[in-house]
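So, here come the structures, one by one.
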Structure I
Amino acid sequence: MSLKDYQEKRDFSKTKEPKGNIKTSKKNRKYIIQKHHATNLHYDLRIEMSGVLRSWAIPKGPPSEPNVKRLAIQTEDHPIEYVNFEGEIPKGEYGAGNVEIWDKGTYKPLEVDEQKIIISIEGVRLRGTYCLIKINPRKDLKNWLFFKKKDSSR
């Protein structure tokens, strides 16, 4: 994990986004979804892993019902401090537009490998077991599916 791509895409003298550092935490892993009014409205899913926020853009928004699958496009890692970022990214800067916190909380990893990430989310809006599954991992490195698993207790 690295913040190099994130930092190279931004001019921190122009944007209020945090520059950040890699920070490792094993307890209360942070989870956030930010509503991002950029060129196209989308939602950014971010989960704390290996000292950074691994990130995915979800064009149609996060699913709240089981088995509704959404495309999640992996983007560059972001610093942990980004969990508190809301505001305007200036015009002309990478990701220009308004960013607002849509949901926030913690998660527990249930199963994590190169092809899938299964987590239990405890957010304000989203709660339950969610999956990120790579689509055609041999050909594509960025496209994943994001969906909620059906609660087995119902």
Structure II
Amino acid sequence: MARQGGFTLLEMIVVLSIMGLLMAIAAPSFSGFARRMELRRSVTLLETDFKAARSHAMTTTTGAGVLFDLQRRQVRGVEGPAQTLPRGMALTVQTARSQVAGAHAGAVWFYPDGSSTGGRVTVADGRQRYWIDIDWITGRVTTSAR
């Protein structure tokens, strides 16, 4: 009678133990990766809101803005519904005094010639921070990270 190939119980336990150990090590780094991707997605959506507002202001020859509600961590651009930043993400806005509406609200405004009120929006999650700068002369939107 020929012996059939296969794995012993001990071999299976060793393999499953190694796989469990690898999963325990990989799971925290995956959650950190997911958090970084969520932050980057929020920053990309903000960039899109600024660029759409500038484009809208230039094509309609009327001004357009991106509005911020810091208390609710919401941003409203010219297109679509307000975007709410996920919990744990901080949002700060530096803008022209004329665009500040109370302690927790403000806007960045774009004019038909492409210029803007200018400003800086910071989005952070504790470890990582992004700055979105809006040039007041050109309305150009640039992003940097740390």
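For the reader, a short list of remarks on this structure follows.
- Test item: helix-only ellipticity at 222 nm (-39500 (n - 2.57) for each DSSP H run of 4 or more, over all residues; to 500) calculated as -13500, pick one of I, II: II
- Which of I, II leads on distance in nm of label points 7 Å out along Cα→Cβ at positions 39 and 63, largest value: II
- Origin of the value 170, where volume of the Cα convex hull per residue in Å³ was derived from one of I, II: II
- Here relative contact order in percent (Cα under 8 Å, 6 or more apart) is compared for structures I, II. The highest value is that of I.
- If log10 I(q)/I(0) by the Debye sum over Cα atoms at q = 0.16, 0.17, 0.18 Å⁻¹, for residues 71-118 alone is computed and equals -0.68, -0.76, -0.83, the structure in I, II: I
We did not get these values from a lab; they are worked out from the coordinates using the rules stated. All values derive from a computational prediction rather than experimental measurement. Cβ atoms are built from the backbone, for glycine too; each structure is taken alone.
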